[in-house]
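Input: structures, listed below.
Every number here is computed from the coordinates shown, using simple stated rules; none is lab data. Remember, it's a predicted structure, so these values are computed and weren't measured experimentally. Cβ atoms are built from the backbone, for glycine too; each structure is taken alone.
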Structure I
Amino acid sequence: MPCRIDPPDAEGHRTPAAAPLPAPLAWIEGAIAELRAAGLERPHRVRAGRQGCLVDLDGRTLLNFGSNDYLGYAGDVRLTKAASKGSCAEGFGAGASPLVSGQSRAHEALEQALAGLLAVEAALIFPSGFAANTATIAALAGPDDVIASDERNHASIIDGCRLARARVVVYPHRDLAALDALLAAAGTARRRLIVTDTLFSMDGTVAPLAGLCDLARRHAAILMVDEAHATGVFGQRGSGLVEELGCADGVHVRVGTLSKGLGAAGGFVAGHAQLIHWLRHTARAWIFSTAHPPGVAAAATRAIRLLGAEPERRRELLARAEVFRLRLRRAGVDVAAAEAQIVPIVVGAPAAAVALSEHLADEGFFVPAIRPPSVPEGRSLARASLSWHHAPDDLERLATAIIHARVA
């Protein structure tokens with residue numbers, strides 16, 4: 001059945017007046033004013049209740065297209081029960097870094113489950129996907145190395161490249177010829193590292209993994225991929241696009257998150273056992289961070305089991321997403337080259353993205369506006385993140401609202 005949309009709550013919300021800034025911080029007021037003038041100030045929203053098909057934001061109940069909960073597990077009571085059981089068994093807090101206080105059994109079980117899901121030797125859990133990327137890149141490359149990064153990679157990859165202090169070359173989005181030339185010009189670099197998202201979070205585009213594997217082989221480069229938005233959604237087992245596209249032999253480092261398709265929290269790196277052993281000694285975000293709660297690890301392990309038990313969720317999600325994209329394209333809506341469950345409605349200017357998002361909210365849909373620096377200048381958009389929870393009727397109603405808004 002389609003999700004029921006309740007009428008918006010008419011009650012307003014008042015923000016307490018801010019105290020004057022201390023003199024050393026007085027510049028912040030002007031900086032925020034510049035963001036506001038450029039249309040780049042972000043709202044602070046408060047959500048009530050759990051993630052699901054509907055979301056209550058600031059007292060308005062909207063059909064939720066703003067979450068990365070692609071398979072609908074974030075609010076699933078089965079994960080809640082697993083987290084509760086795990087917390088009862090091992091306590092809520094992890095206490096310290098696993099290197100100091102030891103790995104909990106829940107974390108050990110999760111790492112083994114991830115290695116099994118990805119069909120690799122070992123995996124390592126991080127407090128977040130952001131931490132997994134920054135720590136791993138900095139552990140694999142340094143000042144004598146070259147990192148080749150897709151221009152639309154996630155901020156965590158960009159920051160990881162900065163932390164590595166390597167020479168970073170940025171290649172145009174999915175441009176294999178440009179990447180080939182950059183790698184050939186790398187000269188006497190000690191190591192070459194290619195790093196890319198597999199499913200790009202703002203575009204819904206898929207990396208050319210087969211071509212990247214070929215370039216990595218020809219240039220003796222390490223190939224590292226971030227499966228954050230693909231984990232759980234693609235592949236026969238649900239392990240991601242590396243599995244879906246048959247590229248496991250050519251990918252050396254696989255990074256992902258537990259917070260999207262798996263509905264939990266945290267990040268991971270997976271691959272050869274010696275790679276993971278190296279990261280335990282060099283990945284600073286793992287060495288110097290307290291592990292996330294054992295109950296969270298237990299919930300993520302439960303979600304991995306559900307991937308095998310409920311493959312229809314990813315099949316139905318991708319089938320509905322294809323119909324949705326086609327509906328918009330036939331109506332002339334710019335959804336760029338999207339080919340997955342992430343569907344951008346590209347409008348160009350930040351103000352246009354905000355206006356479209358607000359219009360859709362008035363129609364009962366939460367579709368957030370995405371603006372620079374999350375997307376390039378001139379590419380602001382409203383991003384519809386589809387979930388298994390969304391019925392075909394929900395998607396048709398959203399498509400109709402988008403089409404009418406773009407025509408008006």
Structure II
Amino acid sequence: MTNIHAMEAALRRATDSGDLPGVVAAAATANGVVFEGASGTRDLDTGVPMTADTVVWIASMTKAITGACAMQLVEQGRLSLEAPIQTVLPELATPMVLEGFDADGNPRLRPARRAITLRHLLTHTSGFVYDMWSADTLRYMKQAGIPGIVSCRNKALTLPLAFDPGERWDYGIGIDWVGKAVEAVSRQTLGAYMRANILDPLGMSDTAFKIGAEQRQRLARIHARGPDGLVSTPTEVPQEPEFEMGGGGLYSTAGDYLKFAQMILHGGTFNGATVLRPETVAVMARNAMGEIRCRPLKTAIRGASNDVDFVEGMQWGLSFLINPEPMATGRSAGSLAWAGLANSYYWIDPVRRVAGVFATQVLPFYDAKAVTAFAEFESAVYGVV
């Protein structure tokens with residue numbers, strides 16, 4: 001079996017078995033794209049085939065692009081990694097920490113012991129967490145009538161912190177606040193800034209917060225895995241949001257996102273466009289939170305996510321997950337990666353000079369069958385390099 005056929009076979013196994021409705025994937029080395037392909041269906045109800053240009057919700061894969069926007073502004077001196085972010089976002093001047101609930105069920109809140117910085121927000125050490133992995137935050141939101149972040153309502157951002165900034169790592173809405181900082185400094189919507197400074201220069205024409213009419217013709221449905229198997233759902237990020245969700249609002253294609261990954265692989269330049277300085281990319285690709293390490297995420301909302309245990313002991317850059325040890329798939333130590341809620345994944349290996357993107361559209365997150373298929377695809381890619 002040739003290397004290309006091995007990649008194709010990995011995708012086919014996942015869909016022919018019924019494990020996943022459809023998958024799309026792409027990979028590149030420093031010399032260019034080595035694979036783009038798809039298998040299965042975009043929607044189990046219609047059976048329309050998944051194709052290489054299928055549009056998917058990339059969810060938290062948005063974070064790295066928002067982070068790149070912020071780092072452009074750091075380069076220009078318009079944002080600072082270390083200054084209190086309240087200088088740009090006065091609404092974060094007096095953050096409160098949720099310490100729990102009293103005997104009557106009332107939340108116990110106290111002022112945070114230090115200011116939040118852009119570094120905290122980019123590395124998920126700010127104290128902001130997601131409700132789906134925090135029972136206390138979920139309880140607070142229900143009591144206070146705060147909607148989930150995917151509502152894209154400004155009230156969704158009005159959460160207390162789960163711990164003091166800089167104390168530990170816990171995954172959350174920090175990069176949605178980074179998007180707000182980009183807007184405050186640039187005086188543009190996040191989507192407009194992103195389009196002008198990242199997406200258009202890199203030729204990422206299929207990436208946006210709003211699904212265009214032509215893109216909708218190629219859009220994959222999000223499926224839910226329940227006790228009776230996979231079911232197609234109408235789940236979609238609000239198309240007329242109060243704010244554009246810098247932590248998870250983008251739709252894209254595997255090929256488009258691969259262009260962003262290739263830009264990082266090439267030190268900030270791709271398609272003839274330089275969007276970040278090489279030294280900035282180098283900083284983004286290093287551990288950015290000192291001695292703090294990532295920890296497993298235990299689900300508080302089973303329909304949204306399974307337990308996520310692959311982050312134990314890993315590090316965080318600006319803003320990528322970094323694996324300090326080599327991985328069984330062939331991924332080198334010091335590689336960059338992350339994922340999206342509907343089981344989309346990417347990695348960027350600066351040592352072996354390879355990057356890849358894999359996406360299905362299945363909830364809840366960290367689906368065992370999707371993770372297995374992604375690992376098989378990644379292993380096949382390393383057969384090329």
Structure III
Amino acid sequence: MKHAAPDGALIRSIIAFVRRFFLCHYHEVGLKKGNRAFFERRLCENIRKALAGFPFKTVRRISGRILVEVPEDAPHQRIGRRLQKVFGLASCSPAWLSGQSLEDLERNLWTLVRDREFDTFKIEARRAQKSFPLTSPELNRLLGSHVVERSGKGVNLTAPDLTCHVDIVERYAFLYFTRLPGARGLPVTTSGRTVVLLSGGIDSPVAAYKIMKRGCPVIFVHFHSYPFTNLESQEKVRRLVRLLNEFQFESVLYRVPFAHTQRQIVALTPPETRVVFYRRFMLRIAERLALKEGALALVTGDSIGQVASQTLANLSVISSTVAMPVLRPLVGDDKEEIIQTARRIGTFPVSILPDVDCCSLFVPKHPETRARAAAIEEIEAALDVEELVAAALDGAEREIFESSPSELPAAAIPSRGNGPS
């Protein structure tokens with residue numbers, strides 16, 4: 001279908017479209033009633049952090065939405081992908097600004113639709129501004145009739161080739177065609193700080209992701225047994241932290257030497273109890289680091305019954321060694337569910353890279369599955385608990401990972417000193 005050359009009004013309309021936005025919707029944040037403004041402010045702050053290095057003009061709240069203005073020549077697809085990693089957003093849509101008059105809406109909608117390929121369409125109008133003179137059904141009908149008249153295309157309300165969204169918000173009107181699904185949940189930093197015990201495996205990165213989704217900023221603690229293990233396991237964990245940092249914008253990683261502790265456990269405890277003791281000491285050390293960092297809880301990737309150390313009896317004995325709550329976001333998930341999440345958030349390809357972690361060293365053939373607290377505490381009396389914990393803490397290395405948009409070319413990402421950026 002050939003189109004006539006645009007008239008002067010259409011040219012003026014095209015020029016007006018230099019104002020481009022991402023119209024971001026949230027869900028759970030909108031249910032916070034008296035605390036909603038606090039959550040919205042944090043969500044705006046996190047969007048600004050997420051877009052550090054990308055061109056954007058403003059980020060602000062507007063009638064139950066977040067409005068991000070971006071230049072016309074901005075990399076809109078990459079900005080959209082970045083916004084999809086901001087917890088708290090249900091969706092975000094690349095949008096154009098229009099006047100609210102019916103004439104403006106008809107003209108501007110046709111300007112955006114005229115060169116798109118479609119056979120059927122529908123209009124989906126939402127009127128947040130209730131003083132607007134037309135109802136949503138009326139707006140759907142009038143704009144739909146205009147597009148039919150100009151294009152000759154058909155209307156399909158159930159499975160259209162093209163859906164034209166029209167949002168009337170305050171004194172603005174926004175036109176868009178795509179809704180990018182968001183990460184949902186709560187904005188990071190709206191809940192208490194946590195410490196995640198991060199291995200190089202599949203489970204613990206997913207546990208970190210799920211606890212961040214509830215608004216909890218995460219500090220990572222990784223235990224290594226170098227020189228019994230090579231440095232590849234530590235680099236693998238760094239890669240996982242870089243991936244997870246895209247959801248919280250700044251991360252701290254503690255790399256804690258565990259070889260000395262393991263040697264003592266192997267020398268002074270029965271083989272079948274080793275894994276239980278490994279985990280008890282890891283929680284003790286992580287709790288000390290959590291107190292230092294002002295964190296309120298520990299987080300692990302445990303799922304009940306997945307491996308020997310994760311029976312309910314063993315989890316109870318392991319957790320009893322610390323006073324701080326131990327959160328287990330994966331406790332009811334099976335392995336396939338965990339793998340699906342790992343694939344979705346991008347950690348799976350790194351997690352399955354071969355390495356040797358500290359927990360795989362000196363593991364007995366028949367580990368204890370029903371540990372009893374009294375028996376474990378009696379055996380543990382042979383260990384100098386405070387000396388082992390102090391030695392591990394003395395050797396811990398703290399590394400900071402700062403936010404940077406990973407999808408920018410490498411040359412555009414500045415180096416920020418201590419730790420990868």
ask   = From which structure (I, II, III) was distance in nm of label points 7 Å out along Cα→Cβ at positions 55 and 231 calculated, if the value obtained is 4.0?
value = III
request  = Looking at mean count of other Cβ atoms within 10 Å over residues 263-270, point out which structure of I, II, III has the largest value.
outcome  = I
query = The value -0.21, -1.43 for log10 I(q)/I(0) by the Debye sum over Cα atoms at q = 0.06, 0.15 Å⁻¹ was derived from one model only; which of I, II, III is it?
reply = II
ask   = FRET efficiency 1/(1 + (r/R0)^6) of positions 215 and 343 (r between Cβ atoms, R0 = 25 Å, to 0.05) computed as 0.80: which structure among I, II, III?
value = II
message = Quick check for you: by distance in nm of label points 7 Å out along Cα→Cβ at positions 303 and 335, which of I, II, III is greatest?
response = II
ask   = Among the shown structures I, II, III, from which was the value 0.25 of FRET efficiency 1/(1 + (r/R0)^6) of positions 87 and 319 (r between Cβ atoms, R0 = 30 Å, to 0.05) calculated?
value = I
